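Quick note: the coordinates plus some simple rules give every number you see, no bench work behind them. Since we're looking at a predicted model, the values are computed, not measured. Cβ atoms are built from the backbone, for glycine too; each structure is taken alone.
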Structure P
Amino acid sequence: MRVLSVNVGRARLVMHNGRPVSTGIFKTPVDGPIAVHTHGLAGDVQADLSVHGGPEKAVYAYPWEHYAAWSAELGRGDFSPGQFGENLTIEGLGESTVHIGDVFRIGSAELQVSQPRAPCLKLGIKMKSAAFPAAFLKSGRVGFYLRVLCEGRIAAGDAVACVSTDDARMTVVEMSHLRHFDHGNLDGARRAAALTSLSADWRGHFQKRVAGQSP
């Protein structure tokens with residue numbers, strides 16, 4: 001398990017349906033170690049902090065293995081690290097084996113998995129396909145956000161070591177499916193609502209679902 005690329009980006013304006021949209025989804029690789037703080041990587045910007053960034057979603061990781069699958073499905077060969085807006089392009093970790101609450105040591109930093117990614121229209125803008133976010137979500141190949149437990153420095157080539165795993169053992173793909181597709185699974189919603197390592201936003205959603213206030 002290792003980091004293949006560390007990617008950052010500044011906010012930029014792009015046109016969408018005739019209006020300007022500010023987005024930080026255009027990430028490019030950086031050379032050498034880069035500092036990671038509780039709110040993200042040095043030099044990286046999230047344009048809309050209500051959707052991305054902040055301490056619960058400080059770093060976004062995406063598996064390198066998915067690149068080949070998307071390239072084949074979409075018939076495209078123009079992908080490079082950072083294509084899906086990720087900060088860390090990683091090898092050897094996937095949504096079906098990584099759990100919410102797992103803690104990883106990368107470089108001199110420690111990070112904890114906090115939630116799956118829920119794609120927005122800006123991913124469609126980046127991929128030049130309005131239909132892509134729905135396909136991305138349905139595939140389960142969504143990647144995952146991490147909170148920073150211990151600040152440090154991260155570089156491409158760093159090993160990714162699992163320090164601990166959450167006892168609840170709810171995988172990223174299970175959590176994503178539970179939120180977006182498995183609305184009738186109240187037992188799963190109760191497990192998620194009680195999972196303290198899950199981001200506050202997602203825990204709140206499942207708490208409302210258990211209480212009958214949310215689908």
Structure Q
Amino acid sequence: MHDERLDVESLHLWRGDRHVLRGVCFSLASGECLQVTGPNGSGKTSLLRTVCGLMYPEAGRVLWEGRDVRSDLRTFHCALVYLGHEPPLKADLSARENLRYWIGVRHRFGAAALEDALERVGASPWCERLVRTLSAGQRRRVALAGLALSMVPLWLLDEPTTNLDTEGQQLVGSLIGEQLSRGGMVLAAVHHELPASLRELRRLELAA
């Protein structure tokens with residue numbers, strides 16, 4: 001991962017009669033993290049969903065490596081992982097099975113890498129249980145294991161510390177730090193500040 005760049009140019013988005021995103025602009029380069037803050041309803045989730053192509057803005061554009069992402073969404077999606085409020089997990093699969101299918105269909109990894117990721121997030125003791133039997137915090141940890149395995153340059157994270165205890169929140173900071181150190185980038189919508197230890201942390205505040 002090197003020399004990738006994300007540019008967001010003058011995004012405008014309406015939800016009904018609400019002007020949610022009002023000319024949002026920013027750039028994100030390799031090794032950088034942008035923390036998006038703002039009150040409920042300010043458009044943090046809408047911004048992430050617009051950046052990754054799940055919502056269509058009325059004006060503005062998103063560029064990846066200088067090209068409008070809508071010219072080739074499939075290629076852009078191969079370069080990112082999006083972790084929303086609800087982890088993208090199948091309830092009737094185990095934690096281990098979820099990671100094999102969710103991440104494995106996009107990025108090949110060995111059994112050792114899978115075990116390392118599960119151990120890293122503290123999921124090894126219960127990784128064979130069906131996801132529907134796990135707590136919200138445990139499901140979030142499985143999703144974090146997916147981040148650790150993804151090896152893509154761009155992470156889009158919506159409230160990544162939701163349902164996590166203090167140790168889990170610190171884990172999020174460590175994973176983001178590792179993503180940045182290998183040249184990746186992170187766009188994170190948050191209510192609570194990400195760890196201050198992240199040196200390349202920038203902030204964008206959206207108004208209600």
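The table for this structure:
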{"read-out": "With FRET efficiency 1/(1 + (r/R0)^6) of positions 42 and 122 (r between Cβ atoms, R0 = 30 Å, to 0.05) derived as 0.85, matching label from P, Q", "value": "P"}
{"read-out": "semi-axes √(5λ) of the Cα gyration tensor in Å derived as 28, 18, 17 - corresponding label from P, Q", "value": "Q"}
{"read-out": "Per relative contact order in percent (Cα under 8 Å, 6 or more apart), the highest-valued of structures P, Q", "value": "Q"}
{"read-out": "Origin of the value 1.9, where distance in nm of label points 7 Å out along Cα→Cβ at positions 170 and 194 was derived from one of P, Q", "value": "Q"}
{"read-out": "Structure with the greatest value (metric FRET efficiency 1/(1 + (r/R0)^6) of positions 66 and 98 (r between Cβ atoms, R0 = 25 Å, to 0.05), set P, Q)", "value": "P"}
{"read-out": "Origin of the value -7000, where helix-only ellipticity at 222 nm (-39500 (n - 2.57) for each DSSP H run of 4 or more, over all residues; to 500) was derived from one of P, Q", "value": "P"}
